[in-house]
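*Asks:* Structures for review follow.
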Structure I
Amino acid sequence: MLIDGDNAQPKLIEAVLTESGKYGLVTIRRIYGDWTTTTMNQWKETLHIHAVQPIQQFRYTTGKNATDSAMIIDAMDILFEGVVNGFCIVSSDSDYTRLATRIREKGFFVMGIGRKDTPRSFVNACEVFTYTENFQPQPKTSRTTESRGRRIKSDSTTEGSTPLFTNAFEMAVEEDGWASLATLGNKLRQFDPGFDSRTYGHKQLSMLIKDLDEFEVKEQKSGSGPTTIYVRLKD
């Protein structure tokens, strides 16, 4: 995990570690910035608690961000050392777009974490991108059957999102017209690395799909194994 200290919030470090931990063990934890400035003071206590290693990078020229270059150089060193099989870049800066692309070209997993105003180029360069706004608790909403579809369609966060779901479904659907929820989730990530059901007010994809009028959901249990959820487009 490589954190741009000039571009991340210390209060979210615990949530960042939890989120990245879903995809593997975080063995390297580094944060970059100019620790001689007062702006980095807010990070100092957090680093000790979560065992994050601070990396000093002086600002040689006013207005230029040397942190980006330091992170990129270290990332490439780690990449070719072969000690990890994935990277998490914590920043909302588009300067890391090429870095994420280069790492993925070598067959490594790349996760990004940043704000919703992160440039689309960086988001799409990652295999998975999580918005920090989704770390905040989601407000509870009514779940009456009658209002489900209307609420989803009128919500500003889902406006224009229907093509995303239908296109992902077309890639995931089997010959019988059904697609497993797990496969659908993977295809949604392929279309949009920043896809997250929490963006739409739901903790799980299954809950989100059930709130979309376009889809029908069924659950199928095979013997003593886990229950598999399938979805299909309604006629």
Structure II
Amino acid sequence: MTARTGSTHLAALLAGSGQMAAPDEILNPRSVAQVVKWKRNVGDFAGLIEAVNADAYPWFGFKACFQDFAPIAGFYGALFPDARFVYLSRREVYAQAVSLFRACLSDRWHEDVAAPVDEEEMALERARLRGKFDLAALRGTLKGILDEMGAWEGFFKAEGILPVRVTYEDVLADADGVLGRIGDEVGTDFLPAPPPKYRKLADALSEEWLHQLRLDQLGMT
């Protein structure tokens, strides 16, 4: 995956299938993998792999950005000899960059659909974020995403891998169809997709920043 492509939403859909636990970022050394190890009461990566391998589910999945996958890219087959790849990206890469840039500023990455919305607090947050807007930093965020997309494509080409290609937009438009394609790849039938668990975070401020980024990339600023 690359960041802000809806991987948490897709992971929840896969977990709802009954065929696997929600894929975690078990290769993420910054925080997520540590939380997963703590939940499973293991102390190292080897123990984590043993623990997930002992799960009762017929399939085990994990998600990773390329910087986390890169350390095992040369020998992933020894760890996961039956590995199948689903590559999750986003067609609207400018919107992806805005989403990542905003999430880094606000530290708000996901929001459950059941959570109440405080409109006054949201208005205050938008005002705070508007004052932190930095077009040069947003350009850097976009470049980072494009670089990572290139790294994934280079890996797939070098390894002769034809991943199941899924986009953020695909999942929103036809979640059942996406699960069907993934199921075809691994040879299983996933249950129909449950209702969305996470609320879309983009709003008028996101559109404002997206407009500025598009103008910038067209050389019109």
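*Asks:* For mean projected area of the Cα convex hull in nm², which of the structures I, II scores highest? Provide the component values of the computation, followed by the final result.
*Replies:* Values: I: 16.0; II: 13.5.
Going through I, II one by one, mean projected area of the Cα convex hull in nm² is largest in I.
*Asks:* Out of I, II, choose the structure whose coordinates give relative contact order in percent (Cα under 8 Å, 6 or more apart) equal to 14 when calculated.
*Replies:* On the way: I: 14; II: 30.
Label of the source structure: I.
*Asks:* Comparing distance in nm of label points 7 Å out along Cα→Cβ at positions 47 and 183 across I, II, which structure shows the greatest value? Don't jump to the answer; show the numbers that get you there.
*Replies:* Details: I: 4.8; II: 3.7.
When distance in nm of label points 7 Å out along Cα→Cβ at positions 47 and 183 is calculated for I, II, structure I comes out on top.
*Asks:* Once FRET efficiency 1/(1 + (r/R0)^6) of positions 7 and 135 (r between Cβ atoms, R0 = 25 Å, to 0.05) is calculated for all of I, II, which comes out largest? Mind dumping the intermediate values first?
*Replies:* Working: I: 0.95; II: 0.40.
Of structures I, II, the maximum of FRET efficiency 1/(1 + (r/R0)^6) of positions 7 and 135 (r between Cβ atoms, R0 = 25 Å, to 0.05) occurs in I.
*Asks:* Next question, about the same structure. Tell me which structure, out of I, II, gives 0.95 once FRET efficiency 1/(1 + (r/R0)^6) of positions 39 and 119 (r between Cβ atoms, R0 = 35 Å, to 0.05) is calculated. Display every interim value, and only then the final one.
*Replies:* Values: I: 0.95; II: 0.55.
This figure was derived from I.
*Asks:* Tell me which structure, out of I, II, gives 1.5 once distance in nm of label points 7 Å out along Cα→Cβ at positions 23 and 199 is calculated.
*Replies:* Working: I: 1.5; II: 2.7.
So the calculation was done on I.
*Asks:* Starting from the value -16000: which structure in I, II was helix-only ellipticity at 222 nm (-39500 (n - 2.57) for each DSSP H run of 4 or more, over all residues; to 500) calculated from? List each step's numbers first, then the result.
*Replies:* Details: I: -10000; II: -16000.
Value -16000 for helix-only ellipticity at 222 nm (-39500 (n - 2.57) for each DSSP H run of 4 or more, over all residues; to 500) corresponds to II out of I, II.
Every number here is computed from the coordinates shown, using simple stated rules; none is lab data. Because the structure is a prediction, the values reported are computed rather than measured. Cβ atoms are built from the backbone, for glycine too; each structure is taken alone.
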